[in-house]
1. Of structures I, II, which gives -18500 when helix-only ellipticity at 222 nm (-39500 (n - 2.57) for each DSSP H run of 4 or more, over all residues; to 500) is computed from the coordinates?
2. Can you spot which of I, II the value 4, 18, 26, 25, 15, 8, 3, 0, 0 was calculated from, given it is P(r) over Cα pairs in 10 Å bins from 0, in percent?
3. With distance in nm of label points 7 Å out along Cα→Cβ at positions 356 and 388 coming out at 3.3, pick the structure among I, II it was computed from.
4. Ranked on percent of Cα pairs over 15 Å apart, for residues 60-99 alone, which label among I, II comes first with the largest value?
5. Consider the structures I, II: one of them gives 27 for relative contact order in percent (Cα under 8 Å, 6 or more apart) as calculated from the coordinates. Say which.
Structure I
Amino acid sequence: MALEILTNVFNIRVMFHIVLGVASGMCIGCLPGLTATMGVALLLPLTFGMDATPGLLLLLGVYVGAIYGGSISAILIRTPGTPAAAATVLDGYEFAKRGEAGRALGISTLSSFIGGVISCAILALLSPQLAKLALRFSSPEFFMLAVFGLCVIASVSGDNLAKGVLCGALGILLACVGIDGITGYMRFTYDNINLLSGINYIPVMIGLFAMSQAFDGVENIYQKGGESKKIDSALPRREDLRTIFKVAPWCGLLGTVIGIIPGAGADIGAFVAYGQAKNLSKHPEKFGAGVVEGVAAPESANNGVTGGALIPMLTLGVPGDAVAAIMIGALTIQGLQPGPLLFKNNAELVYSVFAGMFVANCVMCLMGLSCIRIFTKVLSIPRAVLTPGIFLLCVVGSYAMANNLFDVGVMLLFGVIGYFMNKAAIPSSPAVLGLILGPMAESHFRRALLMARGNYATFLSTGITWVFFALILVSLAVPLWQRRKSRRGGGHNAIRK
């Protein structure tokens, strides 16, 4: 069967579809607002008349390329192309400001490749066993996972812990807008029909990260220099490679595990990996100023999610994220039913998909490394041209989500808020994190209490919840200990001077 799988994947027609999918995904991913889910959904109709293998690999190529593509605009213009790249902005854009955008893109590409390959290996070797673990997640486990994700706020806030917590609370409060999922009560909608479904976090993210930067760029729109520095290197350095190979494998594994859990996506995986990489770092104070781990950790994790999300989808028919849900539709179109029988009746197709996803990650790595110098040309565009271009991308990206001008207004509002937050040195990523994880935490908290009839012990009733509880304590204790240690070190240095 191995020879048949290789023949299926390395067929010229199939390889063409993989390359086409990855290239399309990279283009979609680097445009703000056009998510990986949207890219896969847009190309799904093209697979109607295709055979199963090339059709599925075309969509998987889009998925892999789009998750990686989000880092391109995140690094170059501080605009995460996809929600999965929101954590990459924190350190990636700092490289670009120093004239090292090519180096950051190389780190991102290699880390994405390592994370993707690890997820493919786990997908092929451990799919049935890990899918059973995912099925053991119920509301208490999902709530503890959401709280664990929110603890990352302590890591991404830097020295401004109070400001970061306040901004994260703002994001959680914004997540309360809309129809209550339990009671159906309308909260904070002010009779506005656009708020019934809540505030979409993508326009908020575009506003806080991208539009705020565009507003800031208007101040220096005719000033030369800055981001138009000469790009000296388009590849990571030797010491960067050592750091990448130390950080990317375990972050890719972490992303794969998070991807297996239904409802958790690449954005959550990226933030969690960033927080854990900072907690384990010997120099956590450098995070946010442009360090290799700050790019390698989230990029390997969000690409690790791509393979992890397919594990419950293929083995149990339970989608790990929105893209996996679309993939179920693609399998159904081909007359296939995801689940245990898929491995029994269509083993050749399943393992062809595994091999094809590995090839897609290789294609993504080759295309990314070969196009780094082309990508970095963006930084040589005069600010008088680049800043209006960012404005246009932000407007188009916000409108494209739901073809609704209300989302454009939300983006502009949070662009103004983000502009003043930057001036006040308030980190904006905690607000996005709170807006993403807030609904998940609230809904599963209330469902768990309903199932347990108000007994709070349900949140520590299983081994999985205890594991998350321990991780939460560690995630909160390590940043506080590191801050205390750095303050002591600063005090001793001041005494010596």
Structure II
Amino acid sequence: MYGVLIGALIHLVLGFTIEFSVDEAHYALYAKHLAWSYFDHPPLVGWIQWPLIILNANEGVIRFIPEILWLISCALVYCITNDLIAYLKTKAKGLQARQLPTKPLASFAALIAVVLAPLPHVLAVGLLPDSLLTPLVLTLLWLAIRWLQQVHTLQTWQWLLMGLVLGLAGLSKYTAVFSAVALALVFLLSPRKSWLHQPNFWLAVLLALLAISPIIFWNWAHAWISFQYQLNHGGGGAWSWLGIGRFFGIQLLAYGPLLPLGGFIFMRYFVALAKPQLLSLLAFFIFPFTLFAVLSAGGGLPHWTSPAWFCLAPFAGIGLAALWLQSYRWLLSVCAAVQLLLCLLGFSLVFIGGISFNNLQNNPIADLYGWKLAGTRATQLAQGKQAMGTAVQNWTLASRLAWYSSPLPIFVLDQRQDQFDLWFGPLPPQANVILVNWSGMPFNPPLNPDDSRGYFNSCESLETLSIDRFSQHLARFEFSFCQGWNPKALSLRL
């Protein structure tokens, strides 16, 4: 429990220290532009921030939301592990029952495994759809275990909670469908399908469908662009063993060895106690993790699997506790020490701004600093030059500038359709803008008439803004006044 509190304190310190990341700013802009849904994600990540956004809360206060979600997730892992042990004890007999670890030991091991996992701390500081999805999916897993414990019945309030949580999960991220399939598998494995005849089951289904109806309505009104984008996102690369190996290596570094080790031991020694039912519960991890592994060549991000790892944690906790009782404490101590060092290294690098070498593009931590100053300066220059707004040449550079220079419009000069096209539209012909270039992703000004994106008649270099932290040079912003935009007939591609 002390580890959870220490982790929460570190999150709060970092939350008030660093600026918004690209994704945080993007989803905060959701709250500034409330809608039924958005181009790349469902709307809940924006809706939940809206009360704080309209109060002009700063980054640290807004980050209370992911912090609370992380604490809820940790509490759910603890409670689910207790319930899972109780369910297993009803299935175990004799020696099997004595081999099961106690509830306090297994729950503590599960909690340690998630607290020492490095990457979930990122989701505890910055609000992403996965920050929301994790406690919601864990709640579905808890209800699934309750379904098994209560001999394939649920109380009315549990049915209603299930429908609401399913709907909220769908409003959080489209990958919630994996959890819905895993939950359906739990029901389908019951010997009698009595739930099909229970009105509360259909009430839960109706509630879930009503909850996700804003997504359906918005996509119908926008030619289903969000669904098309998701179908083309993350799975476009060629499959290869190298891609699979890279995926597993990154996952091991991001979540540490404790969770996979504990999960393996659980599968090895305890899954036979109630094999079909436990495998259906493990599907909350297996389904999303397997799909992301298969699609890893398409450029999947490591935090996409975070809800799946949290769902594995209760099973892993039981496995780790069993190892502890079998005199493998040295192995667990080494794994825990490695994960702790990785967490501390990550926290330290974020706080100091990473380590920059001769090439400013090799420090990913530098991306967290300087955007507030750049946004403020871009606004001043745009007002002084009477420019229509600011412009960048890649969508990942737009979120922070749009947030920190709000309400000044920002235009992305590429052929990729994105949310900024819906918010601000295309840059009009002959428009003048302040073009912002960042050293972490530099571009030449679009002045070539043969450029497929379009080109300006002229770009006048105005000034350069250097970003330093603890006497270390992190990044450089270059501002240019570009006049006379000549757009090409762009063929927007998703």
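Where a number appears in this text, it was derived from the coordinates with a stated rule and is not lab data. Quick caveat: nothing in here was measured; it's all calculated off a predicted structure. Cβ atoms are built from the backbone, for glycine too; each structure is taken alone.
1. II
2. Values: I: 4, 20, 31, 27, 14, 4, 0, 0; II: 4, 18, 26, 25, 15, 8, 3, 0, 0.
Clearly, the read-out refers to II.
3. Working: I: 4.4; II: 3.3.
Going through each structure in turn, the value belongs to II.
4. II
5. I
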